[in-house]
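Please treat every number below as a calculation from the coordinates, not as lab data. Since the structure is predicted, the reported quantities are computational estimates derived from the model, not experimental observations. Cβ atoms are built from the backbone, for glycine too; each structure is taken alone.
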Structure P
Amino acid sequence: MLTRPFSVPKVWIPTKFTKLDAMSSDRCNLAGCENARASPLALKALKKIDPRWLTDHCESQDLTLRGKLAQLHGVAPEQVFLTSGAEAAIFYLFEMWVKGGAKNAGLLRPDYPAFEHFTLRNLMHTAWLKDAQYPFSCELETISGFVDEAQLQIFVISNPSAVTGIRKSHAEIEALVGSVPDTLFVVDEADTTDTESAARLTLTYPNLIVIRSFSKFYGLSGLRIGYIVTPEQYSKDFDRMINPAELTSVAIIAARAALDDIKFQRQTQGRVRRSLATIEDACKGTPYKIVPGSSCFASYIWADEGVEDPYLLLERNNVDIARGADFGLDRGGRMNLSDPDKVQIAADVIRQTAA
């Protein structure tokens, strides 16, 4: 009788998916972490698509797109690998390091909760560095000491934080990577709202891998395309490991166009800035507060004990945000900043409650 060798606990990802046949709703959904808009140049490219790209499959590791990304980040094209979203990138690197003997991984809490899926899937021991005190900005020295003391082989961190939006500088990332050279640091930059990246550090540090995505900044979340920037010494390993049919031709065509859509990128940055200013202004003079320093598609709204939990407050007023419990926090929630109109609804609720 055959039995399953092991079971992997389910890890809930705080993203609301839209059904293809769903009717429109008056409910304000801010729970998703993706861009609320799509690149016009990408849409234009898709409208002009040759029908054969729906039946044929091209080379997933598109040399043109890899070359553009390499130039953008100041690395060699051989260091860039395209994947089916940023999560596929994480999948591959865990597979590679576990096969190489890695057994211990470290994660932050709060951080992107799906990271745990990959440690569980690979039966790794997971060490947690927890910071439950507002504003949840784990200091560099604390992380470095934790990684070193636990003798971790892999440490994964989102930057900017997928929860709070706080972003560590490239100098801080370099100091962290250099402080524990025997640990592989995986820096997930999927939530960034610009092209600035720690990817160039992979030219110097063999223990750093950077992951980025086309889902947020470039507005292509439904097409599932992301990429890895790896030290060149691992290029052959990734080349052998990544599925040769990893991406659809349609995703590559859209990504090429979105990468060149500078106007859309600037518009996205403007929308996120306006949304952050709107919600910060609404919280002034109220018990509610936004974690300072957000540089992301989201911000985290918080309130101390004795005040209605902002997650429950907004839920009661038909405004959905991702609840803090999904990130390991007992209060508050993560608010999407990509749609200023919807953020305004949340701001109005906060003002009216505090009035």
Structure Q
Amino acid sequence: MTASSKRLHRAGDPYPVLLQKLLVDRAGSLLRRLWGKRRLAIVTQSRVRRLHGARLEASLSRAGLEAITLIMGAGEDRKNLKTVERLYDGLVKAGFTRDDAIVAFGGGAVGDTAGFTAATFLRGVRYAQIPTTLLAQIDSSVGAKVGVNLRHGKNLIGSIYRPSAVWIDPSLLETLPGRDVRSGLFELVKYGFIGVPRLLRQFERAPLELGTDAMFRAIGDGVRCKLDVVREDETELGNRRILNFGHTIGHGLEAASDYKLLRHGEAVGWGMVGAVRLAAHRGRMSDTLAVRLEALIHGVGPLPSVGGLSPARVMAAVRRDKKRSRDGYRFILPVGFGRVETVDVPESEIEWAALSVLRGR
């Protein structure tokens, strides 16, 4: 492996995860090596295909692979069962069988939806991930979680279904709007909180910029952190819950705004702010450290105002969160610089933290 190429998986892991610049131009040969001359369905979005589709399609052609393209709508609100049904229809019309395979080529919504389609079409067909956003590259493409949203909340329908491979190409990020880059950076901050403090120190030193060695290393750090956690607890019966840091309140904010006000990473950013404030409120963190960490989160970039959201709607969405237990909420609380713990928190404290975010203080 060169400096511009890294294997992020370990020997014995169930699927390979490769980080490499210009990897999309090799995707055809990689897919041919992975599956042979299997027919493919590329699930993507119009913008992704316009920007990057020619590179992928040329690579498939060079490898002698036959592929169809299935387009889904853009936006988190399109990650739903209606979209899945349309993808099923496309696969059936093309005569796809269990000998064929799906490639998710897009951001998190594409990866989750295509993965769920693969898990359920004909009781399961093979699929691979080629994520095209920073957030998808460091988070949603890895870990084998697939699923879609209901109007009641985020990711309420889903499964654990492993991809055959995850191929991460940082060159695909060059066309991302700045807001989408920042959305992914908030998820990188999350990894800093849950166990990679050098990422927190990196954000305190200087902003991360696309195309730099620092960004390449940060992507690798984030993915390795997630792989380490998932390796121990793939089905989220224990330590994998720490990956939900910032998500309990964050998912409530997303749902309360009908997935239109916030990018996912922005919602997680606000959720992390709420978690830091709750940690200080509970005495699990000094006020000095809380101020430092909240400043670090805001330093990533501007977070959209959430002051116009209904507190009642936010809490209604939080109550439907799948991390809720009989004793309260399994909440990931920061307790140091790069350290978190899982605690049961009563609803009244979650509401206090959510209101502090909504009120901007």
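When mean count of other Cβ atoms within 10 Å over residues 40-47 is computed for each of P, Q, which one produces 20.9? Computing mean count of other Cβ atoms within 10 Å over residues 40-47 on every structure in P, Q gives 20.9 only for Q.
For FRET efficiency 1/(1 + (r/R0)^6) of positions 104 and 160 (r between Cβ atoms, R0 = 25 Å, to 0.05), which of the structures P, Q scores highest? Spell out each step's value before the answer.
Details: P: 0.45; Q: 0.95.
Greatest value across P, Q: structure Q.
Among candidates P, Q, the computation of distance in nm of label points 7 Å out along Cα→Cβ at positions 240 and 320 that gave 4.4 used structure P.
One of P, Q was used to calculate helix-only ellipticity at 222 nm (-39500 (n - 2.57) for each DSSP H run of 4 or more, over all residues; to 500), giving -13500; which? Display every interim value, and only then the final one.
On the way: P: -10500; Q: -13500.
Label of the originating structure: Q.
Out of P, Q, choose the structure whose coordinates give Kirkwood radius over Cα pairs in Å, for residues 136-207 alone equal to 14.4 when calculated. Kindly include the intermediate steps, with their values, before the conclusion.
Details: P: 12.5; Q: 14.4.
It must be structure Q, since only it matches.
Quick check: -1.20, -1.64 is what I get for log10 I(q)/I(0) by the Debye sum over Cα atoms at q = 0.18, 0.21 Å⁻¹, for residues 128-279 alone, calculated from one of P, Q. Which structure matches? Let's see the in-between values first.
Values: P: -1.20, -1.39; Q: -1.20, -1.64.
So the calculation was done on Q.
Tell me which structure, out of P, Q, gives 17.4 once mean count of other Cβ atoms within 10 Å over residues 56-63 is calculated. Of the structures listed, the value fits Q. Figure out for me which of the structures P, Q the number 25.8 belongs to, where mean count of other Cβ atoms within 10 Å over residues 112-119 was derived from the coordinates. Traced to structure Q.
As an exercise: relative contact order in percent (Cα under 8 Å, 6 or more apart), calculated from one structure in P, Q, equals 14. Which structure is it? Please list the in-between numbers first.
Values: P: 25; Q: 14.
Structure of origin is Q.
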